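The structures considered in this document are given below.
Each reported figure results from applying straightforward, stated rules to the coordinates on display, with no laboratory input. All values reported here derive from a predicted model rather than from experimental measurement.
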Structure P
Amino acid sequence: MAEHDGGPAAGRLEEGRLLKELEAIHRTRHETLLYGSDEALVTHTQRMNELEHEYVRRHPQRAQTAARTRSGARARTGEG
């Protein structure tokens with residue numbers, strides 16, 4: 001992936017920098033949604049997706065909490 005206005009390509013980031021970029025983009029998401037221009041929201045979404053996909057690519061066996069699955073959510077709400 002090439003460099004772009006949103007920062008270096010996610011695939012080129014070392015692990016610590018990738019995590020810092022993810023923390024920063026998640027921290028600013030709500031404010032961008034509420035107050036950013038349409039263009040800012042599109043750009044933010046694209047960068048967030050790029051970073052998240054890179055994280056998942058690197059960590060396909062990442063820890064998952066049962067409560068964060070569909071069946072876990074149904075158990076919490078009494079469905080199913």
Structure Q
Amino acid sequence: MVDVGQHTLVPEHTIVEDDAEIDEVLAEYDVRRTDLPKIKRTDPALPDDAAAGDVIRIVRDSRTTDQAVVYRLVVE
């Protein structure tokens with residue numbers, strides 16, 4: 001069985017543990033946690049310990065900015 005999360009084309013997915021970082025992101029975009037784009041708990045790229053309600057930081061390679069950081073809310 002292939003671990004999709006370890007594939008070279010899958011961007012890094014990490015759980016944001018720091019509430020201050022989450023609050024900063026939400027304030028920057030003037031949104032609530034529930035307004036963040038969603039990602040299903042069953043997504044194979046998520047860390048195994050991700051739970052519904054967690055915020056995930058996804059770091060993607062970008063041609064224009066070197067790296068692009070996006071945030072997703074884990075849902076069932």
Matching -21000 (helix-only ellipticity at 222 nm (-39500 (n - 2.57) for each DSSP H run of 4 or more, over all residues; to 500), computed) against labels P, Q points to structure P
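Suppose you compute relative contact order in percent (Cα under 8 Å, 6 or more apart) for every structure in P, Q: which one lands on 37?
Working: P: 25; Q: 37.
Source structure for this number: Q.
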State the single structure among P, Q that was used to calculate volume of the Cα convex hull per residue in Å³, giving 96.
Q
